[in-house]
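*Asks:* What follows is a group of structures, each given as C-alpha cells.
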Structure I
Amino acid sequence: MTSHPFPPAPPYASQDGLELGRCSALAVACARDLIGHARRYEELFPGRTFDQGFFLALGLVGAFGSPWATAAELRVTGRASLWVFAVDRLIDHVASSRAEAAALAADCLAVADGATPREPVTRFLAELRDEVAAGTSVDAWRDQLGRMLTAMIREWDWRSGERPSLDGYLDNADSTGSSFVNVSHWLATGDAWTLDHLDLVRAASQAAQRYLRLLNDLATAGRERGHGDVNALSLGAGRDEVTARLGELSDAAVRLIEPLRAGSPRTALYLERQLTFNTGFYGLSDYWGAL
C-alpha cells in the first residue's frame with residue numbers, strides 16, 4: 001500500500017466510511033499479494049476453485065481483522081490462510097484414500113520439523129515456516145499445525161466409520177485451520193504481551209474457532225453434502241439446534257476474549273472482528289469457488 005500524505009477528509013465524511021475505505025484498499029493489496037503467491041504454486045490453486053473472489057475474500061478477512069496493519073504485516077496471515085485452503089483441498093478432495101491423505105499430512109509435519117520439501121504444498125509450507133520463525137519460536141506453530149492436520153485426517157475416518165456426536169465434532173474444529181492462521185498471525189505480528197500469553201490467546205482462538213466451524217457448516221451444508229464431507233447438519237443436528245449452539249459458542253468465545261483486552265486490545269479486537277466479519281460474510285457467501 002502507498003503511504004503518501006492524504007488530503008483532509010471532507011467535512012461530511014463519517015469515521016465508518018473512512019475506515020471502510022482504508023480497509024478495502026488494504027484488502028485489495030493483500031489479495032494482490034495472495035494472487036501473486038498462488039501463481040508460484042499454480043498447481044495447488046486451480047482457477048475454478050480458487051477464483052478471483054476467493055482471493056479478495058481472504059484479503060478482506062485479513063484487512064477487516066487488523067485494519068491498523070499494513071499489507072506487509074498481513075502477508076504471513078494471508079499466506080497461512082491460503083496454505084490451509086490448499087492442503088484442505090488436497091486432503092479432502094484430491095487424496096484417493098485415507099492412507100494417501102495421512103501420508104501428505106506426515107510429509108507436512110516432517111517439513112515443519114525441518115525436512116526438505118518434496119512437493120509444491122510442502123515447499124509452500126517451508127516458506128511459511130521460515131517466515132514465521134524469523135525471530136521467534138515455532139513450537140506453538142508446529143503444535144497447531146499438528147492439531148489441524150490430525151483433525152483433517154480424523155474427518156476422513158468419519159466418512160466411512162462411526163459418526164461423532166455434535167460435541168465430538170466441535171472438539172475437532174481444528175480442522176478449519178482458523179487457529180493455525182491465528183497462531184501464524186500472532187507469531188509474525190503479535191505484541192510482547194500476546195507472545196508472552198499465547199496459552200490464553202490460543203484458548204480464546206479455540207473458542208472462536210468452534211463458533212466458526214458451525215457458521216461455516218450452515219453456509220456450506222448443501223455443497224458438503226454433495227461431496228460427502230462431514231457437516232454438523234449431516235450428523236443429524238437441525239438448523240434450529242445449530243443456530244442455538246452458535247449463540248452458546250459466541251458467548252463462550254466472548255468470555256475468553258474479554259480478559260485479553262487489558263493486556264492487548266488489538267488481539268482482543270482481532271478475535272472479535274473474526275467472529276463478526278465471518279458472521280456477516282457467511283450470511284451471503286463463503287470462501288470457496290466451485291469444488
Structure II
Amino acid sequence: MDLDSHVATAREQGRICALAAKGQRDLATHAARYPELFSGAPFDAALFSNISLAIAFGAPWCGVEELRLTNRMVLWGFGLDWQVDYLAKSRLEIDRLVAGSLAVVDGDPPAPDDPLGRFLAELCAELAARSAYPMLRPTWRAAVERTLTAMAVEWDWKAARRDLNGALPTFDEYLANADNLACTVVNVAHWIHTGDPDTHRALPRLIEASDEVQRVLRLVNDLGTYQRDLEWGDLNAIMLVADRAEVEQRIDVLVRRCHELLEPLTVDCPRQARYLARQIGFSSGFYRSADFWGNR
C-alpha cells in the first residue's frame with residue numbers, strides 16, 4: 001500500500017475543503033444581508049456548504065477571492081429559483097422579475113423592493129470591474145436572459161400542471177430548457193471574473209460545452225432528487241419518460257458529447273476544460289446520496 005499517495009491525496013482534499021469552508025462563511029454572511037431572500041428553511045447551513053464545496057472542488061486551483069463571486073452567483077441562482085418556483089403566484093410577477101433583472105444587467109438601479117435585483121447589481125458591479133467586461137457584457141446579458149427565460153418557461157409548465165389545463169413538456173423539451181438549472185450563467189460569470197484573454201476569446205466554445213454539461217447536470221440532479229421533487233411539486237425528467245433507464249441512457253449519450261467538446265478545449269483552455277469535467281464528476285458523486293436544498 002502506497003501510504004504516501006494516500007497522505008498526499010488527503011492533504012489536497014483537506015486544502016480544498018478549507019477553501020470551501022471559507023466560501024461557506026462568506027455565503028452565510030452575505031445571505032444574512034438579504035433576509036427577504038434567504039431566511040426560509042431551505043436556505044440552511046448545509047446549502048451554503050454544498051454550494052461552496054461544489055465550486056471549490058470544481059476549481060481547486062483558485063483562491064478564496066477568485067471563488068467568492070462564483071459562490072455568490074450560485075446563491076443568486078438558488079434565490080431566483082425559490083422566487084420563481086415557490087413564491088411567485090402569477091405570470092405577472094414572473095414577468096416583473098425577468099424585466100427587473102434584465103434592467104439591472106443593463107445598468108439600471110434595482111427597485112427598492114427588489115432584493116434579488118440588489119443582489120444581482122452587486123454581482124454585475126464586481127464583473128464590471130474586469131477590464132474585459134465591456135467586450136463580454138453582451139455574453140453575460142445573454143446568459144442571464146437565458147436563465148430567466150428558462151425559469152419562466154418552467155413556471156408556465158408547472159402552472160399548467162396545477163390547473164390541469166396543459167400537458168407536461170416532452171423529455172426533449174424539458175432537456176432543452178436546462179438553463180433553468182442556472183449552471184452556464186454561473187460559469188460565464190466565473191470565466192469573465194477569473195479568466196485570462198485566452199479564456200475570454202474561447203467563451204463561445206466554452207459556453208457550448210457548458211450547455212452540454214448543464215444538460216448532464218440537469219438529469220443527474222433529477223435522478224438524485226426525484227422523491228423531493230414529488231413532495232415539492234417540481235417537475236423532474238423521470239416524470240416524462242416511461243422508464244428511469246431512459247434518463248440514465250441519455251446521460252451516457254450527453255457525457256460522450258461533453259468529452260467530444262472538451263477534448264479540443266484541453267489544448268486551448270486546459271483549466272476551463274478541467275473545470276467543466278470536474279462539475280460532471282462532483283455532481284455525479286454528490287447526488288448519489290445528497291441534495292443541495294434544505295428542508296422546505
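*Asks:* Can you tell which of I, II yields 2.6 when distance in nm of label points 7 Å out along Cα→Cβ at positions 141 and 229 is derived from it?
*Replies:* Considering all the candidates, the number was obtained from I.
*Asks:* Something else about it: Work out which structure the value 1.2 belongs to, where distance in nm of label points 7 Å out along Cα→Cβ at positions 253 and 277 was derived from one of I, II. Numbers along the way, then the final one.
*Replies:* Details: I: 1.2; II: 2.4.
It was calculated from structure I.
*Asks:* Right, here's the next one. Of the structures labelled I, II, one was used to calculate helix-only ellipticity at 222 nm (-39500 (n - 2.57) for each DSSP H run of 4 or more, over all residues; to 500), giving -22500. Name it.
*Replies:* On the way: I: -22500; II: -25000.
Corresponding structure: I.
*Asks:* Hey, mean projected area of the Cα convex hull in nm², for residues 213-260 alone derived from one of I, II reads 3.6; which structure?
*Replies:* On the way: I: 3.6; II: 3.1.
Source structure: I.
*Asks:* Work out FRET efficiency 1/(1 + (r/R0)^6) of positions 69 and 93 (r between Cβ atoms, R0 = 30 Å, to 0.05) for each of structures I, II, then name the structure with the largest result. Display every interim value, and only then the final one.
*Replies:* Numbers: I: 0.40; II: 0.60.
Once FRET efficiency 1/(1 + (r/R0)^6) of positions 69 and 93 (r between Cβ atoms, R0 = 30 Å, to 0.05) is tallied for I, II, the winner is II.
Read-outs throughout are calculated quantities, based only on the coordinates presented, and are distinct from any laboratory measurement. These numbers come from a predicted model, not from an experiment. Cβ atoms are built from the backbone, for glycine too; each structure is taken alone.
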